[in-house]
Structure P
Amino acid sequence: MILPGATLGLLGGGQLGRMFAAEAVRMGYRVMVVDPAGDAPAAAHADRHLRTSWDDPEALAALVASTAAITTEFENVPADALRTLATDRPVRPSADAVARCQDRLVEKQFLNGAGAATVRWAPVRGVEDFDAAWEAVGAAPAILKTARLGYDGKGQATVARREELPGAFDRLGRVPMILEERVRLATEISVMVARAADGTTVHWPVGENTHVDGILHTTVVPARVPEPTAVAAAETAVTIATSLDYVGVLGVECFITVEGRLLVNEIAPRPHNSGHWTLDASVTSQFEQQVRALAGLPLGTTDLLRPAAMVNLLGDLWQRGTPHWERALAMPGVRLHLYGKADPRPGRKMGHLTALAARPSDALELALAAWRALTD
């Protein structure tokens, strides 16, 4: 076990790193962050910030010299950097687990191999794959996505006919891609699961998600889905974490189709936006759990304190001036989290609101009312 007083290393300094660092500091740890941005949100809670690239050899050497264990706050940190660090320090999650989540083609192959159902998909590495991919997916419209680096709806295009594939392939940069079946959705859900080095796993209640323009807008907990569906989703998430030999916090995003099928969409090897409600409505937040798993401490209980809803705060809210925080905070049961970002660009995640209530629907109604009050 790595006990409070030790220094934990963090690759990546965004808002997920900020919330991890805040929980680590609360628990008595020191934090060392590596991130090239001078205004990295996590730096506000870190004892030391190395402003450099995540694979800088000097930074990696400094992490080994100064920290007891190392984690990451996003999946696109170079896997080779994690492998280098792992020769001298515990790195959780492992480089292999992170690498599997960095490429959608590798991820889909892994998920299907682990027994998880997904949409129909096919690789598109070049124009020679168009016909076979379209036939394999077998439905229109389909979605063409870059295999790497896409997030929040970026790096993808809807393709209604086979003839549209060349144009979409060109627009997305002619890089390796995946063509996916577009299914009819009843709802989207996610499961946050934590796994310790000894194989112990815990999961939080299933969250129900709504996206706008590819970006998560709201999460409601517990999800308003049939109990067998929630149980199946949680079991699938635990199976995925075990198959990955994962150590840390893992987000598993799923589709529920109008026919009632449960399909895994993607996995995130880190805390996830749809789990931010755990800071206010769970006995143990996803970020405290990340600290516990990294430090080899027993995992905390994930009991839900009250039904909750989370709504993202994007930079668009600032277009007419500073949002009216006092209006949202005047509503009982509403809590505000801001990420310390100075530039509120449209579409940029600047913070979130969490609302607690007696029922999930009441929590969602309160969260949305607080969100609207910011600009009304």
Structure Q
Amino acid sequence: MPRHTIVTMPGDGIGNIVLPESIRVLEAAGFDADWVHADVGWACWCSQGNALPQRTVDLLEAHRVGLFGAITSKPRDAAERELAPELKGRGFVYYSPIVTMRQHFDLDICIRPCRSYEGNPLNFVRRAPGGGLEEPLVNAVIFRQNTEGLYSGVEWTDPPSEVRRALETHPKMKAWARTPSEDLAISARILSRRATRRICEAAFRYAAEHGYPSVTVCEKPNVIRETSGMVLQEARKVQRDFPHIAVHDTNIDAQMMWLTKNPEDYGVIVATNMFGDIVSDAFAGLVGGLGFAASANIGEAVAVFEPTHGSAPKYARYEVPIVNPIAMIASAAMMAEHVGEVEVGRRIHAAIARVVEEGRVRTYDMLRMKGAPDVVLHGAASTSQMTDAVIAAL
């Protein structure tokens, strides 16, 4: 009997291409599982008015581990236009299914490793002090608080009168005293001490288990004093249980500058939702882009693993798929490790590293080509050829 049951949610666009490739690699590495398909994404929204159907929620509640591909998201007006005619005007509101999953299952710990593979032509390089170029090793792991902050969904355009009255008890609201409510848009940045402490504890535990000497809090406490201040406070409290690990803090804006000067100085980074999203994408750009960016969304009961790239729908229409599957494969390896198959995950990560270092098989992004349908005719590997190379390296 299979040891694991995994809910597979390809979603939209290239999610339907890369997720099956990751399953091929998992099975080649000896991962034994039942794969249970679940619907999610734009087609569900258009036909049902819900991008995350209840049947998919039920499957995740039953099996607790999911592999997620990618989704298409559009602004509110565009989403309304694409609803089935019989659903229009009935009050349906589009919500991102992955954000909904994170909040419904309290997947509050997001882990995004950004590590450079030796031999990757997309790695960050800089001028060496004595001339020439040098390629520092990037080995950052971002811990992003996944359910609160600016992504909490507490927001209004034309806020209700009771909301406005409550906000006007704060003296800073005097700046908008003469602004009509219909001209106000408000998004709340909300943090709880419990969730803030959990993400800090996860970051310090990871640093201790993997030999990182420090944890860096990447926030903006000099300006966003209450919420960013709470993160820094809780990190310093947690650090008392890890006296051998230092705690540093950087402002998000300064961090964006420093990571392109000395990215090797940073290891484990912890941040709130929006800042974690920004800093993880920035670090991903130093190690090859979103084609190499894997992630985990972990709660106390459920965990979902996904690449951080989008659905890129035009690429899904190519006769020969050309997208880089490494981010999805690496996410699947993280999933294997999470369910106790540590050796399977280790072997997959090592196989990816070997393929990249050897350099014989490279997708179009690694060759700095434009993503056109004919790139395979000019030396770029197709999606399945890259997967075949990883499997061979196993």
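Some points to look at:
- Structure responsible for 14, with relative contact order in percent (Cα under 8 Å, 6 or more apart) calculated and labels P, Q on offer: P
- For 11.2 (mean count of other Cβ atoms within 10 Å over residues 164-171, calculated) the corresponding structure among P, Q: Q
- Structure responsible for 0.9, with distance in nm of label points 7 Å out along Cα→Cβ at positions 28 and 332 calculated and labels P, Q on offer: Q
- FRET efficiency 1/(1 + (r/R0)^6) of positions 252 and 356 (r between Cβ atoms, R0 = 25 Å, to 0.05) - structure with the largest value, from P, Q: P
- Structure (P, Q) behind the derived value 34, 29, 21 of semi-axes √(5λ) of the Cα gyration tensor in Å: Q
- Look at distance in nm of label points 7 Å out along Cα→Cβ at positions 156 and 180 for each of P, Q: the largest one is in Q.
- Among candidates P, Q, the computation of helix-only ellipticity at 222 nm (-39500 (n - 2.57) for each DSSP H run of 4 or more, over all residues; to 500) that gave -8500 used structure P.
Quick note: the coordinates plus some simple rules give every number you see, no bench work behind them. Everything quoted here is computed from the prediction, not taken from an experiment. Cβ atoms are built from the backbone, for glycine too; each structure is taken alone.
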